[in-house]
1. Among the shown structures P, Q, from which was the value 0.40 of FRET efficiency 1/(1 + (r/R0)^6) of positions 186 and 250 (r between Cβ atoms, R0 = 35 Å, to 0.05) calculated?
2. Quick check: 1.02 is what I get for Rg/Rh (Cα atoms, Kirkwood Rh), calculated from one of P, Q. Which structure matches?
3. Compare distance in nm of label points 7 Å out along Cα→Cβ at positions 386 and 466 across structures P, Q and report the one with the greatest value.
4. When distance in nm of label points 7 Å out along Cα→Cβ at positions 50 and 82 is compared over structures P, Q, which one is greatest?
5. Tell me which structure, out of P, Q, gives -10000 once helix-only ellipticity at 222 nm (-39500 (n - 2.57) for each DSSP H run of 4 or more, over all residues; to 500) is calculated.
6. Can you tell which of P, Q yields 21 when relative contact order in percent (Cα under 8 Å, 6 or more apart) is derived from it?
7. Looking just at distance in nm of label points 7 Å out along Cα→Cβ at positions 362 and 378, which of the labels P, Q belongs to the structure with the highest value?
8. Between P, Q, which one scores greatest on FRET efficiency 1/(1 + (r/R0)^6) of positions 330 and 346 (r between Cβ atoms, R0 = 25 Å, to 0.05)?
Structure P
Amino acid sequence: MTDHDKNKKCDIGLIGLGVMGRNFAQNMADHGFSVVGYDRDAEKIQALMFEKKRQQDLHGGHDIKEFLKMLSKPRAIMMLVPAGDPVDAVIDELLPNLESGDLIIDSGNSRFTDTDRRTRSIEEKGFSFMGMGMSGGESGARHGPSLMPGGTRKGYDRVAGILEASAAHVTGDPCVAFLGPGSAGHYVKMVHNGIEYGLMQLISETYHLMKHGLEMDPEQLHAVYDRMNEEELNSYLIEITANIFLQKDDKTGKPLIDMILDEARQKGTGEWTSWDALELQVPTFNIDIAVMMRDMSAYKDQRKRAGHVLKGPRPHFNGERGDIIHQIKNALYAAMIITYAQGMALLLQASKKYGYHLDLETVARIWRGGCIIRAALLENIRTAYKSNPYLENILLDEHLGEAVVACEKDLRYIVGIGAAFGLPMPGLMMALSYFDAFRSSWLPANLIMAQRDYFGSHTYARVDAPGMFHTKWEEQ
């Protein structure tokens, strides 16, 4: 299985040689580290060895014991396997063969509560455990992802050289940093994915408006998103959106985008973000609605039937296309800032609740490259936290707040156009509603409190006196 010199030990081991694992193993080997890979599927080990380049110190172990024997002690073992039961299965297989000081790194998309449980269990046995988020997809794993490790500083220091060399780099800075104790890394990755959900929903809504409202074809859509990517909206998601509209279908020769079924799937990280935001009472309008719209997309048959009986307006635009495209761009930019604001606000509250001690400037810094939500905007977010590490919401930053205010009228206009055309644009609507709610010194929650007190004697606070009060409403 391997030509490994038994006397020479590897720097790190990687279990799980699927697309991400195989590519990250090659990435680490590219940077001069000795790597051994293992997978229960022998064909995946063979694939790794087949793709191995001559200069790479890259090896495969045919079983878990051989894999562990090939590692220098104390051993550093990384896992890239699907979240949930597969992670526990690998850990159970490892534990009887580990020695004091060995380090396990879970680099999959594990739920942060599972990471906390595993950390306690593994460290009680005398071993070390790290939960590390990884973002960037296949290309990122191969050429430099954004890495989000948590756990102990000692554990991170053990592998810092490997991670910092293998991560993406922006202006010389590696897109990896120790984030905090316990599940801090996996929590940050979860919120990253929640923001990703929100941004993808926003972009899809602008596509919907331009496709059905402005009757633009894929080549025209490519040109619009390509221009957007050269301006304030420069980001990985806008870049790949532009590229998608140029792809032809091998089977029909038509634009591939028009051959893809409109049902969006999900793996759960967006839902986890929404659930914990609800638990922490942090409003994440755009993440929540993005999850709901993926759920709605799954009701394809019902949507088709409803379209025949529930008639609405027929979209038709008579104005200057260039003008409205400029307004769409501004609306999207404002909504994207607002979506990042919600995710960063959630990280702030989670850091307090769970004792992560997150440095949000560092989070913004390591998201600037390698990851799916990388964007020029993150440099502005990083600067905001550098100026004020205790910033409660990035909309309170002078520059970011002003950027949203400058685009506010266009966001309102595009939301209105969507409603007039009968096109669902809940992400843009939610971004606007979040902005309006956040800037409101008064909200109608007093009526809600009056209602609660009326039917349930839940009491209410007064504006002119401390304490809680109850009124016998039906006696008035």
Structure Q
Amino acid sequence: MNQSAQLDRRFVWHPFTQMRDWLKREPLVIAEGRGAVLRDLRGREYLDANASIWTNLHGHNHPKINAAIRRQLKKIAHSSALGFANEPASLLASKLIAASNKSAGNANLKSQISNLKLKKVFFSDDGSTAMEVALKLAYEFTRRTRGRTVGRASPRAGSSVASPHPKFLSLDGAYHGDTVGAVSAGHIDLFHKAYSGLLFKTDKVMSPYCYRCPFNRAKPERADARDYRKCRFECVGLVEKKFAAQKKKGNPYAAFVFEPLMQGSAGMIPQPKTWLKQVSDIARGHGALLIADEVMTGFGRTNSQLKIKNSKLPLFACQQENVQPDFLCLAKGMTGGYLPMAATLTTQNIFDAFLGDYEEFKTFFHGHSFTGNQLGASAALASLEILQSPASALARKNLENVLRNELQSLWPLPHVGDIRQVGLIAGIELVRNWRTREPYELRDRAGIRVCETMAKRGVLTRPIGNVIVLMPPYCTTTAQMQKMIRALREAVTEVFIETRSTR
């Protein structure tokens, strides 16, 4: 065992890892990366099939991002944002605001909520802190404002309080990070239940999980469950009921928190078309703010599927259904997977609620040591430039089509229950029998065993329970994508001792 592996086993505590199992084997030590390929200390090569935990957009060692960081290093790496500004962060904020206010070509977006365009950027460190910022701002904004309708004039000093205890609504199976506020908005018992004594209470509403929805009357087919579902959008009706019930209590929800188009850590649960728009309209109708968690879905990860002729694809999932949030939380791919950096974008109206004379202490008392640091901002600017180029937009569209076509080869496997794809995100749910949708128990380690077997074939990814995740870097070639799917297909066959394909 090499020295790095020994030191890791002796000193490092890994996140979301069963350390007893980890200590039973020699860890894989990554030493280098280029494009979609990772190399370990022994010189073995692997395809990075989950973009290094969903962060790496353009591949490792990208020359443009490398160059941007080197240029900035010759100037300064970091200076405080508490009382000082810097050039890269200021420019990045302007670019993020410009990108976030584009629609997917629907003129109706402007007519209803043009005054809600995102105007301000609060920088932080990662997805959890981006969400923490949004929750704190929404909480305090609600307390300070007299009315609950977004878009009204900013509150006056000393205005009456709408609610002393603003409440939040999020989706069943929600995961929004690991800080206390972000965990409070989450609803995955495996991750969150242990900390219940630390958390503030939030409510949850049904997630549109078509494959396992009790309202879906369709029998299992060999297709994405969203395509053959038989329901009346009862999940949308439950959202309406939840908002109405809370309003009757005299304390309407302050905000609705959601991941647009696909819930990540819930098991890659995609939302059927129009669901996002419908529930967002319901939330708006009840005066709730919208908090969009695009930590995973942002920066082109979902938008390649839009059929727009020009190359100027919107970069955020909300824009596909022309939903304008009050808070847009960004992280992960923001710097192209290079450096930890995050941002919470919000409206002028919310910003104005924190303005006042010094003695009023209306300041937003929250911050991070590395907020808006120059190195991270420089990497993010380079990443944005790549993303918004015609070549990148075309490559994402093409890669999405390759992924979609290759995924079809998995349907003959009887232990593949559902394949769900949104843009360049794919979740493959493993089941005991596709005809019954019978799930594996967590103790069966179905997803983990398949991923371990994939690693032996030179493809690295990480499961979410029984769901295998594929989220390739945008630079992935057709041949590399084919290898990822082939490794998954062979791993499922090996793990479950498949000897023949059935339908």
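1. Computing FRET efficiency 1/(1 + (r/R0)^6) of positions 186 and 250 (r between Cβ atoms, R0 = 35 Å, to 0.05) on every structure in P, Q gives 0.40 only for P.
2. P
3. P
4. Result for distance in nm of label points 7 Å out along Cα→Cβ at positions 50 and 82 over P, Q: largest is Q.
5. Q
6. This value belongs to structure Q.
7. For this comparison of distance in nm of label points 7 Å out along Cα→Cβ at positions 362 and 378, the top structure is Q.
8. By FRET efficiency 1/(1 + (r/R0)^6) of positions 330 and 346 (r between Cβ atoms, R0 = 25 Å, to 0.05), the leading structure of P, Q is Q.
Taken together, the values in this text are just the output of simple stated rules run on the coordinates, not laboratory data. Everything quoted here is computed from the prediction, not taken from an experiment. Cβ atoms are built from the backbone, for glycine too; each structure is taken alone.
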